[in-house]
Structure 1
Amino acid sequence: MKVKQVMLENPHTLHRSNTLKDASELYKKNKVNCAPVVDDNKNVVGILTVFRVLEALQSGATFATRVDQVMDTDLRIIDEDTRFSDICHLPIDRLLIFNKQKQLTGVLTRIGLINKVHRALENTENKLAIAFKLNKELKGIIEAAYDGIMVVNNQGLVQMVNSSYFRIHSTTYDPAGHQIDRLDIEEREQILQVFQEVLTKGQVSSTRYQGKQQRELAITASPILDENNNLTRVLITFRDLTELNQLKLQSARAIQELKSLRAREQKDLVYNSRAMERVVNEALRVSGVDSTVLITGESGVGKEVIARTIHRNSQRSEGPFIQINCGAIPDHLLESELFGYEKGAFTGANKEGKPGMMELANGGTMLLDEVGDLPLNLQVKLLRALQEQEIYRIGGQVPIKLNVRILAATNKDLEKMVKEKKFREDLFYRLNVVPIHIPPLRERKSDILPLAMHFLDKFNDKYKMNKHFSSEVCHLLEAYHWPGNIRELANLVERLVIMSNHDIINTDDLPGYLLTGKPTVPIRVAIDQIVPLKDAREVVETELIIKALREYGSLRRAGDALGIAHSTLLRKARSLGISVTD
């Protein structure tokens, strides 16, 4: 310890012309018992202590007496870098402390030294109390850790272990105070390995130990450094992976069981066939990730229902589910519907602009229904949107970032369309990440009656009725080939509930084609004159479309009756000049 560490720094001084009254006020104000005396050049010429002032007053001096008449001129000057042990034997009544430049930097008095030592002891005592508290808390934290902990010094001596160490190793033996290379446990070699790697490289090292009875441990060693970055200890942790692996296995089993139960509880999902069970399980499995899914199948098999199931069971279930039918919107409007537009982007545009469907689906899921009808020019823009997850509104210059999961559905053979250059190959592979094919209803006969009963309950409830199927009707429903799939079945059940005259729906209530497997009324076309086949085809198509729209009142039901998708029906109707409002 050096003198400058215990001296009173920057002491208050008196000028030689000051009086004893000035000195008394200085002592009182600054709570000191001495003060150096300086001349006009700031040179120290003496020192005046309280005791010297008292002696002077007793000898006849007054408070008006100048300090240079009574000050001590026998000065003891010490360099501030002098070791305190070299001067501790000297009488420390008053010592002046100077620096290398011979400037006054402090004074050392016996009382001042006592006060400083006392404060230092108090500060040390407080620090020790804090350190003791922190040490106790640290030990509590180490003991509370579920992982086993071992602390080893840089000489390989085990200093401590926590209680979890004994639990993991199923032992009561305490290795504290023993060398690490003498541990009597199965994984001793692995512990030595990570310990030596930390000593050599100074970095965290880890390994795994596979023991008896499927016991598995993760062993990790971490360096503990001092303030000079010297390695002093190594912290070794033991994590029992056996329990975690068992919990993981149980969790996986529980998830699979939960998915199966959830699949059965889906209100929109009614099935009994193994083929449909496979489809539902695939949908539930893929719902846990964000991959793009391509759902294929004939019109009316329930592609939209499977898409909603994927969304409902995904992490995006709280987000929006936006569906757009790529075949039902005219080509010149489809781009603005998908991507939106800025104000003034084109004639007739909304003055404030409009967000597109993809923008509205942000944070959720978007279903591109009838994606096979998407025009080639839009396929390029859609591909870029899927790859970059950003779009530009029509007329916009600023990209809009997206976070949208894409599901696509179609009843067309996209691979064939790719070969025919009617669908972009790169977009097909971008959409076909996870394909899910829904088989037609005719290939899963065991689903027909459960679906029919489901729709029967639904429409009974809707129309406040209590209709039932006879056994003959059930047999005929199962035997029919259902070209319109589930949509045709739902429409038929609704019609039977409404039109049947009795609570029991009999074969008399069924349409003729259901009794024979095909329409019973032969098709007859009256020909008055010879016309080109193309004109005749347009006339027949026009009459059929108008008749179907009048009879069924909606595009979907009319399309089912005509055996084509409603999007195809819409395009045909517009190309023939038929006004359609769905």
Structure 2
Amino acid sequence: MKKLISHLIYFLAILLLGTSCNKDVLDLSPTDSVTDAAVFNSSDAGLMTAFVNNIYEGIPDGYNWSMLASVTDEAHMNAGSWAGMTSIMLSQLSPSNLSAFGAGGYYGQYNWASAYQKVRAANLFLSKVGDSPVDADTKNELKGEVYFLRAYLYHNLVSMYGGVPIITTAYTLTDSFSVARNTYAECIQFISDQCDSAAHYLPLTQSEMGRATKGAALALKSRALLYAASDLYNTPSVWGSYGHPELVGYTNVSASDRQARWQKAKDAAKAVMDLGVYSLYKPDPANAQEAADNYYNLFLSMRTSEDIFSRYYTQNFKGSWTTYNPGVFHNPCGYHGWGTDAPTQQFVDSYEMSDGSAFSWNNATEAAAPYQNRDPRFYATVLYDGAHWRARPSDVAGDPNGDIQTGHYYYDANTIKDGLDTRGTNGGVDTWNGSWTGYYLKKGVDSSIDPVAAKQTSPWRFMRYSEVLLNYAEACIGLGQESEARTYINMIRKRAGMPAITTSGPDLVKSLRYERKIELAFEELRYYDIRRWMIGPSAYADVEGINILYGSPTSYSSTYGVGTPAYKVEVVDQRAWDPKDYFLPISRDEMNKNSKLVQNPGY
């Protein structure tokens, strides 16, 4: 059987080292760590592999307690104020307040200091691996993985902060930490070059699931170059009088410069496609139900034809309470789940009708049955009122069918009760974990597993082939190659059970952005898309949810869901947008440690 890579074991072989008797008690090796010399002077490849495994941990995934989705228009965190997300959503971040993006915060792996800690480990490996007695093939493959990981770490840093210092040596305590930020252009070139170096050493496939491959390196390059060609990094005028626009984007932004960037992005995506390794998962569904089932199962399968880079877990995985447990985190409160990362009403409303038209509350037919005849991916991604889920826990009564209850109902002429999954005060279960929006996340959550009794083992997909095809299509649009773009967008829509698009010009851009929003929902990419497309003002509108009421004072029932429901869209939380939030601020601690750093605009 193929082995799984465990990402939370620092060194697998520590216990094998032991310490022998030594007359000089001051010359003992530490028993709780492994020295650099022990790792890189040993002929045991397991030590170096374990060292590289530790660097993998620096790449954050989305199966933690709170996803990046909850600081976008995709989702709302029901415990957001407690988790420190309010400052993010109200554009109140500052060098002294990074909120959940601070070191140790729920998004702390994106933090400057956290990422550079892993960068140092990568630098140390690359400086030592050449002299290791381990066989050349193993060294080269691990070297490729570390080039990839260093590129990924820098990609995350640059996507959050803009240009950052490019550090390629492992600093020691005696080194000077005063180093200036490299320009955005220099950072993108560095990331691209690192991906090329990684692709040179990496194989097309790995025997150990979860390790980087040539395709992963090229897909990361595709993502980085697509972002670099986007509006945010090619519109220096947005920063007004900011004195260092080269740190947050390109300063050469002529039409030909922009075209060259789109071409590089297209070529990078095409390089992944030309590998011939990946394909869309079940691309030809027979009907809408099959399309929905295929899309849902894609994220529960251990491996599919479109997986490029994933992280794997086992039921024995042990982490903190905030780490991998999507079943508990996302199940509705009526199943004793925690209801985190609940889809917003705006996100739900963005799903097209099954004929490709836009949903509208102003359409009486659609407003009367808002969850009918929608894009099949809606049914694979969102748990809504009335959706079938799974049998209720034995201690929860009032739902023999296992259907979601996120509304309210007239129990008698004077009493309104709440559904089992409703955040309310009369009738719900574990209501403190209830969704504020009236929805729960289904995508990536295994309905066959009782989340309280067992932990699911679905992998987190960092990169998959659908993203590459959409990268390619977006670059084609940037180059004016609209027919080519439609071809690849429609490949994904066909797999989704949706009609082909025929749009062009600005409407084609809207089609592409819709497809990314829906196809890649809750895959930790929307945060960056909002910023690179510069759509912050619309994306950070106040959060809306749904208020659903069954019955009336003259028509009531002791059973939930009887009668015709009335739907009312309501604001459930406040958000605000300031253009400075296109980037994170560099923390005051980092600014104080390094006098050469320049702060980001607006901070």
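Derivation of every value follows stated rules applied to the coordinates shown; laboratory data play no part. Computed from a predicted structure; not experimentally measured. Cβ atoms are built from the backbone, for glycine too; each structure is taken alone.
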- For which of the structures 1, 2 does the calculation of helix-only ellipticity at 222 nm (-39500 (n - 2.57) for each DSSP H run of 4 or more, over all residues; to 500) return -13500? 1
- Query: Which structure, out of 1, 2, was mean projected area of the Cα convex hull in nm² derived from, given a value of 55.7?
  - Reply: 1
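Out of 1, 2, which has the highest value for FRET efficiency 1/(1 + (r/R0)^6) of positions 72 and 544 (r between Cβ atoms, R0 = 41 Å, to 0.05)? Could you put the intermediate results ahead of the total?
On the way: 1: 0.00; 2: 1.00.
Answer by largest value of FRET efficiency 1/(1 + (r/R0)^6) of positions 72 and 544 (r between Cβ atoms, R0 = 41 Å, to 0.05): 2.
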- Message: Quick check for you: by relative contact order in percent (Cα under 8 Å, 6 or more apart), which of 1, 2 is greatest?
- Response: 2
